[in-house]
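Structures for review follow.
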Structure 1
């Protein structure tokens, strides 16, 4: 059986450290005044050797690590207008909470895929180019805040059409991976113009979905200051009353039709129905990667056992040590 070492430090450095410890313990074994003391120092010598083996991290080859990959590009479009924090999600929470949960579900559903993040309000912005770094995507969603209320001049739900098409065409030109698009928003058109069509990008889409957030009754929106906090304490006003944002499902269904994907109205406490990756790039094991079965835990148990024996020997010697100390305190012979 082949033994594999994965030392925590350079082996020569570990040997030098262990040699210093062994010099002390072996010397004490040789000079021990009695059998009990000698036994204790023998145990400590073995403990030093065991710690050296533990630091070398022994193991045996043959372990298998299964990895998954989805050979697909996933482009996520997220509404970042003030309406995305309308408080008609779970128990008055902002819609953005549901958006974040669903983006996390996308990451879990398509392991190994490349993700891009586009946000849109008065303009569209590519927040994250296509990448397999899902930690970066989670961070981008965590810090995502709507545009400052004072800068809001109305927004179009299709303003990201050109940027989406450009992102998809670049992805298609650089690889043969399939492409999925997920649009997350409430469909509320506040710009005076008609919304742009996403049909141009839809020609390059192999799957995805449109997720709608909000209620017909609507939700109040807090004033957004543009900082990292949740916003101000006051709400956006419509005259003397708080302004309400309401979902427009007809607009969202139109977007879904343009992209050639399904529409889903998202509600708290439910899981999104996520389509399978396109059949040309279904999620499959990318193969078994040779791994090492770590045996360090066995050595660690030995070290714990040796320390317990050392403690027991030390405890047994305590009465004798106390007697000698008492005699010396009384001026008697040791």
Structure 2
């Protein structure tokens, strides 16, 4: 076993603290990664504070990992020492079910194994990227193209693929009118990606305070949802709405913004239940759907797409000792648009 430094939660009510965790020995198909950067996702906060379910503690979160291969197992063929690589939200799956066979491991019928807080095959609880090193089976390690710096690449492993997958699946592209709800860690990447795909992009945010940023990132239009007139003015305007916010919203009001056969897709995951009136759907043959990250194949496709189009996350790099402060700033929407931990500061 390899003992490494990490920041972990020991209680749902206490700040994360510096500690050590154990990584398994490198097996034949494993890759040891020297972590350089790890993004902070709102999901990390929900998890360690027990807002979705009781977490298995102690727990080091983090599923936006970018680093360098330090060691490979004897049977590894996909990666070599020195490669620039990343790890996203999952580190394994059953590999055998219909969904896994289609390259949709995130929807593994047996349940994918999350990068942290999940029961691994060896009976241990997985520990995430708020650490100096991680050991992952080679099939769940992504190659980061040379055109993307490691710090801006880290959030792509969650925020990037979480928004890329539904944009691709629901056909964002030329001639499509796409609205992005929220301009945060997920939303800012959704804007960049939808614009690069050729769609007409609109940001729907509570206020206009980030309008300049939204237009700079690629939005064609920007509207404040805090103004009731917005929902009247834009009624029936969009083919696709991607909701990135992790908060309770008036689903029916947003569904009313869809055109005939339009789809609204939730990628944000609020801790409370959302509700809707079915007439908001059947009145215009609308679809209300959800999307969870992407499979390994699609995640690699996303990384290659970002390299081709010069895309990366908008980040603020912090030292490990600023993690708890960063959590509070995330909750206060005081980040533009993703915190990334410099692992050399552990």
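Only the coordinates and a few stated rules stand behind these numbers; no lab work does. The structure displayed is predicted, hence computed values, not measured ones. Cβ atoms are built from the backbone, for glycine too; each structure is taken alone.
Descriptive notes on the structure:
- When mean count of other Cβ atoms within 10 Å over residues 87-94 is computed for each of 1, 2, the largest belongs to: 2
- Structures 1, 2 were shown, and Rg and Dmax of the Cα atoms in Å, for residues 263-318 alone at 16.7, 48 was computed from 2.
- FRET efficiency 1/(1 + (r/R0)^6) of positions 95 and 151 (r between Cβ atoms, R0 = 35 Å, to 0.05) from the coordinates reads 0.65; which among 1, 2: 2
- Structure from which 3.1 was derived, distance in nm of label points 7 Å out along Cα→Cβ at positions 55 and 199, options 1, 2: 2
- For relative contact order in percent (Cα under 8 Å, 6 or more apart) computed as 18, the structure of 1, 2 it came from: 2
- Taking distance in nm of label points 7 Å out along Cα→Cβ at positions 103 and 239 as the criterion, the highest value among 1, 2 goes to 1.
- Test item: FRET efficiency 1/(1 + (r/R0)^6) of positions 119 and 303 (r between Cβ atoms, R0 = 25 Å, to 0.05) calculated as 0.00, pick one of 1, 2: 1
- Which entry (1, 2) yields the derived value 0.97 for Cα Rg over 2.2 N^0.38 Å: 2
- Structure responsible for -13000, with helix-only ellipticity at 222 nm (-39500 (n - 2.57) for each DSSP H run of 4 or more, over all residues; to 500) calculated and labels 1, 2 on offer: 1
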